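Take a look at the structures listed below.
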Structure 1
Amino acid sequence: MIEQFENYKYIIVPIITFILIQLFKVLYKRFDEGVWDFSRFFGAGGMPSSHSALVTCITTMIGKNLGVNSELFAVCLAFSIIVMYDAAGVRRAVGKQAHILNDILRNQNLTNAEKLQEMTGHTPFQVLVGAIIGLIAGIIF
């Protein structure tokens with residue numbers, strides 16, 4: 001069992017980190033707003049960024065175990081930067097635009113219009129917290 005974990009740790013640890021953060025979002029909404037919203041498990045956005053945690057976790061594990069001078073670490077680092085930039089930049093802007101469009105649809109009384117997903121991105125702080133969680137998980141394993 002431990003040998004199998006060792007063979008797949010670069011997949012298992014980041015995915016478990018991602019899943020735990022998504023579960024945290026469901027539990028947080030339950031205790032903060034008093035409702036069970038399991039869509040938070042599958043949704044993007046919110047505190048902390050599970051995407052940032054996942055990519056930072058695997059990048060940290062690669063750097064720790066294969067070295068920060070390895071080609072694979074360089075690829076992981078570049079990928080992580082792109083994912084985190086996208087989460088706090090492009091996806092956040094899309095969420096803001098969706099909010100404005102939903103307001104317009106609401107004000108025009110267009111009840112048959114599909115509501116756009118507003119929580120798609122992250123604030124830079126949410127990305128940072130996700131990255132710190134991923135760093136810690138990567139260091140531990």
Structure 2
Amino acid sequence: MLDRRLYRTALVLVLLGVAIAGYLTYIHYAGIQPACSTGGCETVQTSEWADIYGMPVALLGLIGYLLILGSLLVLRGDAQLFVSAALSLVGFVYSGYLTYQELFTIKAICQWCVGSAVILTLLAIVTLWRLLASGGGASTVEVDSVS
């Protein structure tokens with residue numbers, strides 16, 4: 001029962017992450033300014049930290065979220081638990097690095113980036129909780145039992 005709730009929570013979180021990263025990817029390629037209540041979104045989105053090797057960080061985030069979603073929907077057992085937790089943890093660490101850059105290098109805050117950082121933090125907690133509580137994956141939820 002707990003695993004089913006954690007699984008569903010992870011799905012909701014990852015879909016929210018896809019929405020945010022999808023929006024930021026869209027505005028990047030559309031060349032438009034993001035909706036912003038903090039006043040720093042455009043500064044962050046146009047900073048040198050907004051892309052890595054020519055790829056927008058938003059697109060990298062979207063790919064990451066889609067990989068986590070895929071791991072939750074396609075993989076089973078220990079593979080699902082481990083891969084979703086590992087990907088979430090990598091996203092959390094990179095998001096922490098980007099948040100540090102926002103605060104101390106760029107000196108601007110993007111509400112969308114903060115939202116994604118919060119989602120990745122919660123996603124890392126939930127997926128690691130599932131992994132640790134599974135005791136080896138015996139209680140992993142099958143997609144058919146969730147619907």
Structure 3
Amino acid sequence: MGVAGHLRLVENRRDAFNARDWERFLNFHVRSIVVQAPGLPEPLKGHEALRQYAQAFIAAFPDVRSEIVRSFGDGMWACVELTAAGTNTGPMQGPGGQVIPATHKRIRMTLADVLTFDRGQITEIHEYFDLAGMMAQLGLMK
């Protein structure tokens with residue numbers, strides 16, 4: 001699978017996330033997937049950890065939708081810029097592990113994923129977004 005195939009895979013992964021189709025979403029990743037993201041004390045490892053991470057975010061922002069702004073790749077790498085917007089109507093786990101009650105505020109943020117692939121599946125994701133900016137939009141930081 002070349003770069004075009006990897007970018008289609010990323011689009012299909014986003015579609016599965018937006019549809020909350022967790023089995024389909026997970027099938028785009030190897031079982032030993034590694035994910036690094038802001039606020040995580042250590043990388044997530046494996047399908048179950050990724051499922052819990054995604055479902056916890058959806059529990060906090062049930063209406064969140066993401067859209068791809070641009071994407072590009074080279075060999076076994078791809079980079080995707082996305083926007084995500086949603087309303088915090090459920091409790092959220094904070095960066096230190098504490099539970100933050102719903103703020104009922106809407107967020108809009110830009111994020112970027114750097115992904116690696118092997119045999120048509122994602123093996124590693126490095127996600128980047130402005131965690132402090134998101135917390136400020138929720139009224140949790142000044």
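Odds and ends about this structure:
- At a computed 31, 14, 12 (semi-axes √(5λ) of the Cα gyration tensor in Å), which of 1, 2, 3: 2
- Entry that produces 34 once relative contact order in percent (Cα under 8 Å, 6 or more apart) is calculated, selected from 1, 2, 3: 1
Each value in this text was obtained by applying a stated rule to the coordinates, not by laboratory testing. On a predicted model such as this, the values are computed, not experimentally measured, just so you know.
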